[in-house]
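Before anything else, here is the set of structures, which you'll find just below.
Nothing in this text is a laboratory measurement; each read-out follows from the coordinates by a stated rule. All figures in this text were calculated on a predicted structure; none of them were measured in a lab. Cβ atoms are built from the backbone, for glycine too; each structure is taken alone.
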Structure 1
């Protein structure tokens with residue numbers, strides 16, 4: 001069965017590498033986008049021996065609807081090769097507990113190399129959280145940092161325009 005819900009997340013650029021001392025786990029993620037319209041994004045993602053098909057609605061501030069379903073890894077790899085918009089997103093995700101939350105920190109490779117971004121998922125848009133010292137400028141409202149847009153216009157093409 002798929003999971004339906006609302007995703008509430010905030011994204012921050014990352015400064016330095018002091019976060020590396022706090023890593024709980026890491027995993028490589030390869031994902032691609034099959035469809036992207038003004039109201040819907042369809043993504044396929046492979047994480048190790050698991051794969052998911054995710055359908056996301058349009059963002060309303062820092063929240064949006066999200067539906068996620070497991071798919072066979074072989075199918076996901078075929079979708080990435082045959083259906084996904086180039087380039088695929090290739091990144092290593094590090095899980096870092098900080099304060100009362102678990103942060104997801106992504107170090108991008110390929111055409112998005114040089115981009116390091118952290119996000120925190122919240123239960124409520126007004127939920128408070130502790131900001132780690134390595135968290136830089138917030139980019140939650142900057143759509144250039146959405147993964148779907150990083151697939152269309154990779155970070156290397158506009159890195160000099162990113163907030164410092």
Structure 2
């Protein structure tokens with residue numbers, strides 16, 4: 001999804017309209033990746049079996065609840081920048097840095113996949129922090145930086161559970 005500055009509503013802010021359009025587009029990709037990660041995390045929560053069931057079930061529940069809240073924060077930031085949020089599941093699948101999951105292996109495979117996906121989304125956000133900083137969009141930079149920490153912690157917890 002490409003956002004042009006003509007798609008951005010007028011507002012009084014020190015962040016230039018073109019920069020808000022660029023940041024909203026990048027946040028749309030972040031939203032897509034976060035939504036896909038939310039779905040995959042919940043899928044593990046529903047489908048994990050074996051000796052790790054209780055610990056993984058509880059861990060992934062906490063993680064998907066955190067991701068659900070972050071989806072809302074990211075979407076609201078896009079709106080605050082004057083743009084509309086991306087819609088449609090196919091948009092999220094296409095714009096995400098992580099692949100759609102159609103089947104799972106055992107608990108170890110699930111945890112490895114989710115740990116890698118958390119890091120992939122964190123790395124995407126890290127790239128976009130630079131864009132926000134260049135535009136002097138400190139709120140978006142802080143939002144993304146905070147999410148990077150949460151995602152890296154989630155990846156560590158998933159990996160440590162193996």
#### Entry: Among 1, 2, which structure scores highest (criterion: distance in nm of label points 7 Å out along Cα→Cβ at positions 67 and 83)
2
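Taking -25500 as the value of helix-only ellipticity at 222 nm (-39500 (n - 2.57) for each DSSP H run of 4 or more, over all residues; to 500) derived from one of the structures shown (1, 2), identify that structure.
On the way: 1: -2500; 2: -25500.
It traces back to 2.
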### When volume of the Cα convex hull per residue in Å³ is computed for each of 1, 2, the largest belongs to
1
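Work out which structure the value 49, 22, 18 belongs to, where Cα extents along the principal axes in Å, for residues 19-114 alone was derived from one of 1, 2. Could the numbers behind the result be given before it?
On the way: 1: 38, 31, 27; 2: 49, 22, 18.
This value belongs to structure 2.
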